[in-house]
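K.L.:
Below are structures written as structure tokens.
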Structure 1
Amino acid sequence: MGDAIGLVSGVSGAEMTVALDRDRGSEGSGRVHIGALVKAATRAGAAVGIVSAIRTDGEGRAVLQVDLLGEETGVLRFTRGVSIYPQLGTPVLAADSTDADLVYGRPEAFHARIGTIYQDESRPAFLITDDLLAKHFAIIGSTGSGKSCAVTLLLRALLDAHRCAHIILLDPHDEYSAAFGNSAEVLNVDNLELPCWLLNFEELVAVLVRGGTPEEQQAQASILKDAVIQARRTHAGPPAANAWISVDTPVPFRPGDLIQIISETMGKLNKADTAAPYLRLRSRIESLHADRRYHFMFSGGSHDNLADLIGRLLRIPVAGKPLTIIDLSGLPSEITDVVVSLLFRMIFDFAVWSERNKMPPVLVVCEEAHRYVPADRNLGFSASTRAISRISKEGRKYGISLGLVTQRPSELSPTVLTQCSTLFTLRMSNELDQKFIANALPDSSRGMLASLPSLRRQEAVVVGEGVSVPMRIRFDSLAPENRPRSSSANFSRSWQTDSTGAEFIQEGIRRWRRQMRDSAQTADPQNGAGSPRDSVLRVRTIAANAKV
């Protein structure tokens, strides 16, 4: 049993204050420090807490602020939450190794190791995997805090423990493909086929409707709706059998079909001055069809590859690669939000309509989540926001787990973040972000918030259902070959020698031109007003009005 260090001087719902024993002098105060475990006897056993602050009272007496974690019962078992609080004047003891084993010991449920306890690097830190995944999680930290390495380590721990996992990682900067080797299927703009017929109407409007006044864009959206319905029904078979097909039904068609239908409809117009929206829409489709950057979406094929795409995304069958990495770095920036919306929507819709007892649980990890589910509803693409929000609220019912990763938590939708029952918070110095996280943390973990600006790289505060108790941890180190490509440039070493020359410039220009060679064709020749961003912000209204 640990030594007595003081007496309980105050108790609240989630905290306890301890007046250190003045008579024991430095012996008592030397046994405690920030992060140390202490306990006080109760009628149920003992209340256990972690020291979050040390200060002095008005008389110069040392006082501890303790966040209560749970309680030990008479059968040497630790449970979260306190049923009976210690009374004032109860002796407080420094926890010993037996107490630490109960609090931080290996969970009885299925678990995975991710690091060590900050207070004692000899004690491993475990995740309770089912509770972590069933109720969503978020990884938050400033740039340079080790966030990408934390994501890699967490996913590797899950993959090591679950050889037949089904994990999807959205990678906006091509950081992770080198970190998982043969365990991952990497899909990028070169090998990913997302034909335009997979897009729903709102997504099609975001991609195809460009330029002109809001009224002109409304006209384009109406024309597009009629053309898409006709194109889908034409490929579905006899008219009597395809009445069930709507503008959003994922039935194949070719971009050329839209061009032909729009041209035929335009030819029936009585007045030439009403042809402008038809011309603008047709020109946009033709330009995307000719632009190789959009080849993955507008290559012209109408074959039904939905089953193959779902299988590759969800890793069904796993075939030795339980992780799918979606490399978004090569996508045109104006279409990235639409692709993210499509991917999340497809995953959710397939899970909803599949046989519940056969659908394997799926984890979807979204990097830079603040971009796709922003706190400000006027930012971002509303369709992607709705798709991710729907998974955060309803995904658990269908076996879809969500992992959000962001360096800007204050810009992330609070509604979505509150659905994450486990938070990994790395170093964070921004005061606005700290306040945002403080509102998301449970009362028993508020004391740990003060440590966020002083966390070292590779350290995090972890709270929630995925861990047995709130804890400050140090992540295990990754082998060099398993690290993501997220490190900063080494200026001091690179600037010591003149290592590049004309050949490097020529190669860079060659790649640049190869990527951008068709960019001129993507410009709408009639686009005299409205930027892509302005159009995206109007998409939801236009699509909604066009459906009426």
Structure 2
Amino acid sequence: MRKNLEIPQGKRTPLYRFFEILPGLISYGAIILLFILSWLDPVLGSVYLFIIIASTLVKAVSVAYRTVQGYEVLKRAERVDWRKRMEDLEHPHAAYERLRDDDNHSYHFSVHLENLKLMAAMNKEYPNPAKTIHAVIMTAYDEGEEVLGPSIEAVKNTTFPNDRIIFILAYEARGGEAMENTAKKLASKYQNTFKDFLIVKHPANLPGEVIGKGPNLAYAGEQLAKYVEGERLPIEDIIVTSLDSDNRMAPKYLDSVAYEFITHPNRQHLSYQPVSLFMNNIWDAPAPTRIIAVSNSFFNVISTMRPHALRNFASHSQPLQALKAMNFWSKRTIVEDGHQFWRSLFFFNGDYSVLPIRIPIYQDAVIDETLWKTIKAQFVQVRRWYYGASDVAYVGTKLFIRRDRRLVPFWQLFPKFWRLLDGHVTLAILAPIVAFGGWVPMIMNMSSRAMVAYNVPNIVSVVETFASIGLIVSILVSLKMLPKRPAKYRKGKGLLMVLQWVLMPITSILYQSLAAFYAQTRLMLGLYMEKFDVTRKFVKK
């Protein structure tokens, strides 16, 4: 059966339009329902509210636990000598004999022993660790060397051998002459650093493409595949990592990915997801964007502890052979990273998953020249992320069709679809309901003097107090995750890193709820976001 993996352009089918409308319909409906139930009967409104608030309390406790657990796992994974473990894979039998009686309690050590044992028995039925190649594609629009240089240096300084790294700088023709000159300058500077340093210019206005990162990334992937074929390199042994211009991978990231790639038999049906931490410039960012950056870092730490729900986000790695087979990334969406999960899942008929890599790739918090420009740029970024609600229609139309046309079995896909839909609805409704919902039963029943309505705000306040325990835990972990304070800042800056969290209710409504409603409303009205609004990478001097 021929697989149609593409997002429709132009007029959608009635079923597709239904699923595009669905997230916004439920989100607006959930808010309206609180008012209707409270108007009909304050008890009904209060019960409805308590259900939502209680789920918030449960999630807050879970977030606190997963944050601490995830942070500890990250620290343990970062302490592992992944380069040494890669060398062990080259001679698995000898390494197993040497290590099997070792009383080692480091991260993944028992799994490492089991991998060595299995590989020794398989007798070379796995990729040669000494010939595995990484291809790193970094996309750029109009960023200068002050942004791109440190990101390239981070790849250069990994523990993986540079002579087995192909670096591709994929830049936009729309970036103009300055971008092209920067690309050529960097190519000259790093030509002898890696196995090869390629620059690929993505032409503007190609048919069937949105204006965004996805088309640039896919075009670079196509050029990489041609290069690999021309150089007669083994495509099955090449792993591709996509990076944004501000992404700086931790030194052990490439070795960790290569290790997992080699030791998993189903390697071509996996993608490898690092933990994205928005910490590069966290000390320079203003308080509102610091909160967003740290909160999103927490979300990514928590996600790595829930592999069954993990999806591609921002930077990720995937085998070149698999990418070429599915025609790389989508050219029709501005959220190509999250969409790549669904694209891969359908291409492999459900035999696909995302493997967590507990090594970080560091990214920038949003900063622009002025506070107002920064606040605006942050909203532009999160509304683009939350346009991932567009995948509800992409997945829903492939779920609710005839059995003989489904690419993934119904009961395998339905829980994933439900989590996708629930996640986007929760993003929209949770903050305003928690902040203001407690007053609705009372306001809608001013004349009835219903006792339950007047007590709701007090009860909600008590529940929120318990839920704040999760926030306190998150604050403590955030202080441990922070990079070292730059010398240009006084010690009092550390106190601001704690006090900033009083802004959490405001940022949740502005940058979570409103941004989610914005994206969902655009989908409801058919006003599709087909241009990737680049978040400026401003370097504070």
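K.L.:
Starting from the value 0.60: which structure in 1, 2 was FRET efficiency 1/(1 + (r/R0)^6) of positions 39 and 335 (r between Cβ atoms, R0 = 41 Å, to 0.05) calculated from?
P.N.:
Computing FRET efficiency 1/(1 + (r/R0)^6) of positions 39 and 335 (r between Cβ atoms, R0 = 41 Å, to 0.05) on every structure in 1, 2 gives 0.60 only for 2.
K.L.:
Kindly point out which one of 1, 2 the value 25.0 was derived from, the read-out being Kirkwood radius over Cα pairs in Å.
P.N.:
Answer for the origin of the read-out: 2.
K.L.:
I have 4.7 for distance in nm of label points 7 Å out along Cα→Cβ at positions 159 and 223, calculated from one of the structures 1, 2. Which structure is it?
P.N.:
Computing distance in nm of label points 7 Å out along Cα→Cβ at positions 159 and 223 on every structure in 1, 2 gives 4.7 only for 1.
K.L.:
A further question follows. Out of 1, 2, which structure matches 0.95 when FRET efficiency 1/(1 + (r/R0)^6) of positions 55 and 119 (r between Cβ atoms, R0 = 30 Å, to 0.05) is calculated?
P.N.:
1
K.L.:
Name the one structure among 1, 2 that FRET efficiency 1/(1 + (r/R0)^6) of positions 135 and 439 (r between Cβ atoms, R0 = 35 Å, to 0.05) of 1.00 was derived from.
P.N.:
Of the structures listed, the value fits 1.
K.L.:
When you work out FRET efficiency 1/(1 + (r/R0)^6) of positions 231 and 287 (r between Cβ atoms, R0 = 25 Å, to 0.05) for each of the structures 1, 2, which one comes out largest?
P.N.:
Once FRET efficiency 1/(1 + (r/R0)^6) of positions 231 and 287 (r between Cβ atoms, R0 = 25 Å, to 0.05) is worked out for each structure, 1 has the highest.
K.L.:
Output the label of whichever structure in 1, 2 has the greatest value of volume of the Cα convex hull per residue in Å³, for residues 143-470 alone.
P.N.:
Once volume of the Cα convex hull per residue in Å³, for residues 143-470 alone is worked out for each structure, 2 has the highest.
K.L.:
Looking at structures 1, 2, which one was FRET efficiency 1/(1 + (r/R0)^6) of positions 103 and 415 (r between Cβ atoms, R0 = 35 Å, to 0.05) calculated from, given that it came out as 0.30?
P.N.:
2
K.L.:
Out of 1, 2, which one gives -10500 for helix-only ellipticity at 222 nm (-39500 (n - 2.57) for each DSSP H run of 4 or more, over all residues; to 500) as computed from the coordinates?
P.N.:
Answer by label: 1.
A short reminder: the numbers here are calculations on the coordinates, not readings from a lab. The structure displayed is predicted, hence computed values, not measured ones. Cβ atoms are built from the backbone, for glycine too; each structure is taken alone.
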